[in-house]
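Okay, got some structures for you below.
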Structure I
Amino acid sequence: MDHLLDVADLPAPEPLERTLDALSSLPPGDRLLLRLSRQPFPLYDLLRKMGYRWEVSGQDGDWQICIESESGVASRH
């Protein structure tokens, strides 16, 4: 199941904090679909260390990131 989290209008560090909160309660096999206004470069290192894979799409002002655990089936970032 996909879970949408739109944090595009929130000031830093709320997008990062809310993303980490959402990931902590993400059921196994589900994906987090994240919408942001900019690329969250600090998040990528955290995701890698936590065992997630992700795929980024979009452009300046409107970014989408699909995040799932390494045991999921999405393509690598």
Structure II
Amino acid sequence: MDGLSAALSGMQNAQNLLQKTAERIAAVPPETSDSVDLSSSMAAMLSARNQYQTNARVIQTADDMQKKLLDLLA
């Protein structure tokens, strides 16, 4: 179960990264001359997406392994 808790923690970290990036983009008023570095923001969002997908695969794999173990024991 440690793998599942690590994957869930990783998904929460990815969600936090995505939320912070979205807040940083949304916080800049359009009338100011300051701009958001969209390339680094996009890279952060893609990284968060990849982290989330990877951790989702870990959870799916752990679920599949549990099902196979239960099938063997039953």
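List of remarks:
- For helix-only ellipticity at 222 nm (-39500 (n - 2.57) for each DSSP H run of 4 or more, over all residues; to 500) computed as -30000, the structure of I, II it came from: II
- Distance in nm of label points 7 Å out along Cα→Cβ at positions 23 and 47 from the coordinates reads 0.8; which among I, II: I
- Across the set I, II, FRET efficiency 1/(1 + (r/R0)^6) of positions 39 and 63 (r between Cβ atoms, R0 = 30 Å, to 0.05) reaches its highest value in structure I.
- Among I, II, structure where P(r) over Cα pairs in 5 Å bins from 0, in percent as derived comes to 3, 16, 31, 29, 16, 5, 0: I
- Answer label among I, II for the case where relative contact order in percent (Cα under 8 Å, 6 or more apart), calculated from the coordinates, equals 31: I
Quick note: the coordinates plus some simple rules give every number you see, no bench work behind them. Everything numeric here is computed off the predicted structure, so don't read it as measured data. Cβ atoms are built from the backbone, for glycine too; each structure is taken alone.
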